[in-house]
Structure formats: C-alpha cells, structure tokens
Structure 1
Amino acid sequence: MKSIFYAGLPLLALLFLNCSKDSNEIQIDDTLETVNFYFPPMNSDTWEMVTPEDLDWNTNAEQSLYDFLEENGTKAFIVLKDGKIVMEQYFGDHTKDSPWYWASAGKTLTAFTTGLAVQEGFLSLNDKSSDYLGMGWTGLTTEKENLITVWHQLTMTSGMDDTQGDCKTSNCLNYLADAGTRWAYHNAPYTLIQDVISNATQTDFEDYFSSKVKERIGMTGSWISTNGLNNVYWSTARSMARFGLLNLNDGKWDVTTILNDEVYLNDMKNTSQNLNKSYGYLWWLNGKESAMVPQSQIVFDTELIPNAPYDLYAGLGKNDQKLYIVPSQNLVVVRMGENPGGAALGPSGFDNELWGFLNEVMN
C-alpha cells in the first residue's frame, strides 16, 4: 500500500536515518575525510562514472528501484556520488539529451539567482518589494503592501490570498494577513521575484540567470512561459544534476566560486521562518520537527520525508519533479517524469517511497 502525502494529508512511515557531515567533509571514526568533488567539463557529454559495486552498494536491489521508477512514469533518473554518476536511467523514448520541465523545482534556480543579486549589491532582502515592483503592485492598502519585502516573497510569507494561484496582477493579490504572519505556498509572489531581479539589476532575468549561473556551470535549458504567468525552466536531467552539484559544493563550481555569500547560502538551506520549519528560501528541508505543505494551513508534527536522510534539502515540483541534495552523503538525486499520482505540488508520498527503494540500494 502506498504512503501518500496528498493535498497536505501525510501517511508516512517513521523511518529515520541519522547522518552527519559538514560541507564536503565526512565524519569517519572521529576523523574528517575531505572529499574532492568531481565536476564534469563544460560543453561536453563527458561525465565520470563510478559503479554501485565500487561503492559496495546492494546491486540486488537496483532492479526493484528501476521497476518502481518505470511503473511511476519516470523519464529520467540520476544519482551522483561525490559528483560522479552512479546511476543514470532513461525510460521510454526519453534520453540524456531530452529536455523536461522542472516545474516548481525550478524555484531553487530563482533562489540561487536572488543570492547573486544580493551578493552583487543590487538589492537587500529587507527591501520593500514595491521598491522594485512599483507602488500598487498588489491590491492591498499602501500600509499593508509596504510590509512585504523580498524576504517575504522568498519565504512564502507575503500574507496574500494563495487561492488565486498563479495570477500576479494587483486584482488577484489580496490581503489575508500581515506579511510574515502566515505561511502559504503561493506562486504569484514567487514569480514576481524574477521581476524584482530584472528591475534591480536592470537586466532581463533570463539573461542575468544565464550569465551568472547557467553558462558558468555548463547547464543547458531555457525558461518557458506555459500559461503567460509562470516562467518554467526546461532542461536535461544532467543540467539539473549540475545545478545540484553546484549547491552541494556550497555555491562553488570546481575552482570557481559563484555564490560566496555564506550568510545567504546558510539561510537559503535552513528554516527561514517559524511558521513552516521545513521551508528555506524556496527549498524544501527534511529533518525538521514539523512541516506544512501546499494548499493547506495544517502544521504536521513530522519531518517532510521520513525515509530520507535528515539533512536532505530539495527542489520539489509538480508531477514529482525532484532535485534532492544530501550533504552528509555527498549525493545529488534527480527524478524527472510524469505524475505518479499524489499531490499536485510539493512533497508527496512518492518521495517517501522512492527513498525507501534508494535506501535498499545504498544499504
């Protein structure tokens, strides 16, 4: 029977994995072993691999994992260990060169790019959003609108009516609570962060992202508006894995430091506010004492993905697009594909089941 995290109703197994790690150092018998991450070369299909046998993983459990992925509509699946590919599987007619949408997992790209704009002095998270979006960008009174900062947009705490979904015009952005007093997964204020960056940097967001992130780590892909409201990123699974590796290595790509604002990096990947402990700056966080999910105001007294390592943080998107990062194990895991059934947005039972199979393999 499947565990399901559906529309905010979790039925999760209570399996906890205890891991410890600091950056790219692994604790072994009270000593620290430094791991040198591998980075694939730019503009190349070359990517060094390591076999599950080399890592002493349980190869007998591999086929069950692949069967689960295929049965649940997966198109692409990648596991990196220390930057090297351990597993890479494509299903149906999907290949390593096929693009697929990130959905809300792409919010993590915007979070990282916001950090670069902060690092370069174009904006501060404490700035009023209206400084960049203009007065009257919401349907709120001036007093209430002025409470909303860029930080509130990053943390899903704008206080506006999330039932309006993607609509980002002022007539849809209505008051429910003061900024910072209510957490709700709301696409419209998030999407407008890209306009904040465009106006702050005087550069089109897509151009800024491309020059500051995409081109510097060898990613492919592009932002595509599918409904005239949201910008959704499309790329290959390997490009998603590259971005995961960049974050696993704390904003550095090989010898090139891209995002070095340690305060921002730390805040991005840790609890950003006290309302939803399992949310950072557009990243989902595992291992916290409670969690909220999209389209619900219930606070659940459980971690987000009990089967997963406690320090996992993730980009999670519609139809179970996944970018998992596990610092304690130097892992990046990518899943792209169709909806396997479950929640339309954010975390779902699929996460917990998938990590059950992965645990059997990594053993």
Structure 2
Amino acid sequence: MKPVQIAVIGTGSISASHLDSYKNNPKVNIYAVCDLNAERAQAAADKYGAEKVYTDYRELLADASIEAVSICTWNNMHAEISIAALEAGKHVLVEKPLCRTVEEALRVQEAVEKSGKLLQVGFVRRYDTNAQLLRAMADRGEFGEIYFAKASSIRRLGNPGGWFSDIERSGGGPLIDIGVHAIDLCWYMMGRPKPVSVSANTYHKLGNRSNIEHLSFYQAADYDAAKNTVEDMANALIRFENGASLLVDVSFTLHAKSDEAAIKLYGEKGGFEIDPETVIVTEQNNTILNVYPQTDNKGFHFAGAFQNEINHFIECIISGEQPLSPVADGVEMMKILVSLYESAAKGAEVRL
C-alpha cells in the first residue's frame, strides 16, 4: 500500500509531537511542511525528510500529492486553514481547540459535510491507553451512571506568553488552552451528555509574572513579557441534561503550592481517577477497593497518546471510518468554552 502523503502546517513546538508520530508510522510519508518562518520550516523538513517546504499554506494545499494535513498553527488560523484544506480535498487533523468561536466551528462542520473528507480534532487525552481502558469499562457499565466529575489543571507559573497570551490569536487563556483537555476528557468519559448550562469565573490578577527570577518555564517563540490579554485563572460548573455535573479549575498562573493535574469521575457502581495516576474505585465483598490497572502507562503518557492519535487518524483515512474525536465534538466543545467565557463576563449562569 502506498504511504499516506502528509503535510504539517505550522512547525512550532506542538508540531514535533505530530511529526515524530508520523515518522514512527510506516503507513505515512511526511511529504511537506509549512511555516511563516521559512528557516523554521526548512529545519523541520531537514529533520523529518520532507520533500517540499512552503511558507504559504495556500500553495501547500494546491499540491495534489498531499492527501492529509495536520494543522498546528495559532488558534485564530484553525478554522480558516481547516476549511481551505477540506475544500482542497484534504483530510484534516486540527489541533485543539477546533477554533475560537461557535460560528467558526459551524463553518468548519459545514465544510466537512460538503467535502466528504474527515476532520479529526486533536483531543489527544482521549487517545491515551488508560483513558481507552476506562472508557471501555464505562461502556460495559462497570461504573454505572457517571454523574459527577472534577478536573483541575493548575500551573502556578506557566503562562507561555506570545500568542498564548494574545486573546486575538488564542481566543483565551488557560480555559481554552489547557482547560479544553480537562473538560473534553471528562465529557468524553461521562458519555458525552448534552450540556445545558454553565457558570464560570475568570480572573486577571497576576499577568505573566515576568518579575519571577531564577525559575525557568516554557515560553512561546514570540514571548513578550509586556503583552498579556488573557485570563490567569478560571473555574466553572457545567450542568448536563441527564443531571450530571462537572467542576473545573484551571490556571496559567496562581499562588498555588505546586502545579496540579487531577481528573476524577464518580459513578453509581464505582469511580476512577485518571490524573495524577490511574486508579479505579470499586465495591467487592462488601468493602471498597482501590484498583491500580497494569498498563504500559502509570498515568497520562503524552508521547504515547500522540502516537495513538496519529495512528488512528491514518487508519481512518485508509478505512473511511469516522474518528474518535469528530468535528461534531469540536463544535460542542466550542459551545461549552464560549458559554463559559460569556458566563464569566456576565457574572451569571448561561443556558446553552
């Protein structure tokens, strides 16, 4: 079988996870890369053996040899490039979030339906080995109805600056950047119930804390300590049509003792935690048991989840099956995220 001809648009930091995973898949040929920064694009092409280098995504999409693209750009370009790629007859894997607004999301969904091509949203947490194990158990009813979830993704010094802190390019701060992972994973594990209302708060208190010395942290390539127009922190309550609820708190920067990642879900027959490590809570022999499943991953394995995600994308292209994270889920997640920001701005609950 001829390898699937892949192009990656955007060669910033997240692109390495895509490129590494494509390189590891024998059914793929990394044919082209594209970046506004020609030097960075060439460096990626040299490293991964890409035949073509572009600085304009439109020229890349006009190349008939390309069958599918990964979109790893700033959030404000996700919708525009996704739609153009679909109209050019390419399959699309677009990084999360799908875009910045519900209107953009609906336009992407319309383009998917018109093109007949597949679009997979980069909700990478769904593809982790432990997440898939727990989802399979939930599908078998081993936890009963999952009615409550709690998710935290706290960074005490983790505003990357640059485009991440520019609301025009990012669409928001930690809520849309890292919160989307926590919210989507819980929603997916709960069986994707229909959201009916949200209540949220956002805080702009600390900025990117460029005054902190002697501590290193990830900074965007276009880091500028003087620019920050996104929230530091957000918390939220999401209610679902089936009566289930989800509590979330996320931050780029917060006076917390330490960074924290926690994903916990509770059902009628049992519960489970995904972060910081995977544990299943169940009842047997009239007592409560904590069960630690033996898998290759103790907790969330970033590289492994990306490899699973890329492998799934390629298999869907070959088989024609719909992806595990389809455009419809990207649209629903944008409705939730936009409503959370609206609730915070109004200081009131918002109905979806």
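FYI, it's all coordinate maths here, none of it is from the lab. None of the values given here were measured: they were computed from a predicted structure. Cβ atoms are built from the backbone, for glycine too; each structure is taken alone.
Data table
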| item | result |
| --- | --- |
| With helix-only ellipticity at 222 nm (-39500 (n - 2.57) for each DSSP H run of 4 or more, over all residues; to 500) derived as -10000, matching label from 1, 2 | 2 |
| Relative contact order in percent (Cα under 8 Å, 6 or more apart) - highest-scoring structure of 1, 2 | 1 |
| If Kirkwood radius over Cα pairs in Å, for residues 101-196 alone is computed and equals 13.3, the structure in 1, 2 | 1 |
| Value 15.4, calculated as mean count of other Cβ atoms within 10 Å over residues 109-116, assigned to which of 1, 2 | 2 |
| Structures 1, 2, by mean projected area of the Cα convex hull in nm²: label with the highest value | 2 |
| With semi-axes √(5λ) of the Cα gyration tensor in Å, for residues 125-324 alone derived as 32, 20, 17, matching label from 1, 2 | 2 |
